[in-house]
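No lab work stands behind these numbers, since they all come straight from the coordinates. Small disclaimer: the values here were computed from a predicted structure and weren't measured. Cβ atoms are built from the backbone, for glycine too; each structure is taken alone.
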Structure I
Amino acid sequence: MSLISKIFNSLSYKWIKMRYAKKKFKHNLAIAAIFKNEASNLFEWLSFHTGVGVTHFYLYNNNSNDNYLEILSPWIENGQVTLIDWPKGHQRGAYTHCIRQVRSQCRWIAFIDLDEFLYSPSDPSLCDALKDYEGSTAIFVYWVLFGSSKHDKPPKGYVLENYTHCLFGEEAEQDQFDHHFDGKIENYVTGWAKDGKSIVDPRKVCIMNPHRPKTVYTGKILDENMKHPLTRSKMASLSFRRLRINHYWAKSTQELTQKIQKGSIANPRKPQQNLSRWKEREKGLNKTENLDIQPLWDKIKKEYNL
């Protein structure tokens, strides 16, 4: 970053800090997400995150043509969801738009997808866990990747109960899958074992990327141990003591196929991906059964009569 950019960001942050210093926050913790034809996941995803302390959702709709509005209408009517049409896609643009529009309303914003479930293994409420990170600019949360659990088609019931096999612990840290294959972009596969998403203080972030801030006004991006997150690196050490994301990367084989056919929201110009490569990745995500999230989910279901 150039000296001029640093000076500009410093002055911008001071202006933002003065403008919002005395404001009370409408939402202690919100989630921002962009989606396309994911109506089948919406109710469970919204219910779960409401149960762990999220009070508002900023949802960016990228040309969905399923029954998403039918699912979202009650949540919109009771003030829990703000729906924004985002026809051109571009996840980075949607996230940065959210930062700039609602930074005065939210103490924290988590940026995750609808196949990702964010929670605290140590606290029933995310807000309780976040009290230990009051001065942070961005908290990077590592994820656990879940596979199909050998489901060819979507089974009835909840995602959290149907997909319980994952790549976990030492197996995830030692994962050697070749995501780049032969260097051709159509053969690139996501699903990095050592990666995650971020919870940010929106007043300290200038530009937001899908996984973490691209530019901040002040501070650093740190993980739950207050260390720099070494993602996608052989040196990375995964930690889920305080914060964790369960990433249901594949779900059933049918849903994985539909995911590839839908294309990338993060980069709408990306060419059609090689499905066989994604299926190859999925085979390695079913090594360990992990039920850590189940007691919390059972409690939420009971509380909300789900």
Structure II
Amino acid sequence: MRPIFIGGFGRSGTSVLRRIVGESPDVAVLPHELRILTEPDGVLDLWEAIRPKAWTPYRATIAWDRFLALLQHRWDALTDIRPSAAINESLDHVRSILTGREVGWTFDHPYRRSATARWVPIAPRYRSVNDYPEIRKRLAKFVEDFFVYGRRVRAWVEDTPENCLRVSTLRELFPDATFVFAARHPLDVIASQGSIAPKWWPNDWNALAENLREYEIRVLTHFDESNPTVHLEKLVDDPEFVTKDLCIRLDIAWSESMVNVVGDAHVGRWREDLPPSRVKALWQRLEPTAQALGYCAPEDL
């Protein structure tokens, strides 16, 4: 099963792209981000800690314990997607190869005290290099099962913005993955960020611009012509052409319903939300990466 990872700075259109791709009959999609893959202590951090070139008893044990703690924290959301028994079965397949013990166990609701009494943590032990293809396969299957559980599809899509920052590790764990980058005019991104509570990003215009610039620099090191980049402005201007082109590149079936998902997306909102003096200061920081992504300087600068 082929994964499709959508990434992009927050408020760049990643959620819109996920809904668009999810309209294809070939694709399985969740109604929200999974939040156990690129999250701190998630699947990618676990994989990085147990690889042969990084493995130590202490690091592997800590990574495994933290991974289980993340699952506990997300357990209610995860069991809304898949039954707990199915999650336990997939998790036990990962645990058994990491620890070398095949005895099954269950991972119950995290807030029941009796559940922790039944859970006996077993530390991962060093595995032969020959075991790692199977370890990789089981970890990848653990993630995949959340998307394709009970469905017959050709691909699944995940749209966490941080995907673009973990491309190398994602490619290790999912060698056949395709990556899609959601691009939006950087001034629109900042204007959109400024309209919401600063839950994920700093409540400071200059710091936000610097975060965006650093993010895009890292993205540009990983993305090339083989990875589709979807500009939100082009998507809004000609949704049928852009969605059909994206489906061709992703090798999935197009659906007419994709066009209805797009909407107006507030293209050019920075002209109303940002004063000219702030636009000039922000553009000085953003210009190099913005131009690399195909965006020109505002006409009035």
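From which structure (I, II) was helix-only ellipticity at 222 nm (-39500 (n - 2.57) for each DSSP H run of 4 or more, over all residues; to 500) calculated, if the value obtained is -16000? Corresponding structure: II.
Thinking only about Cα Rg over 2.2 N^0.38 Å, which of I, II has the largest value? Going through I, II one by one, Cα Rg over 2.2 N^0.38 Å peaks for structure II.
One of I, II was used to calculate FRET efficiency 1/(1 + (r/R0)^6) of positions 187 and 211 (r between Cβ atoms, R0 = 25 Å, to 0.05), giving 0.75; which? Computed on structure I. The maximum of relative contact order in percent (Cα under 8 Å, 6 or more apart) over structures I, II, that is, the highest value, falls on II. Taking FRET efficiency 1/(1 + (r/R0)^6) of positions 131 and 259 (r between Cβ atoms, R0 = 30 Å, to 0.05) from the coordinates of each of I, II, which one would give 0.05? Among I, II, the structure yielding 0.05 for FRET efficiency 1/(1 + (r/R0)^6) of positions 131 and 259 (r between Cβ atoms, R0 = 30 Å, to 0.05) is II.
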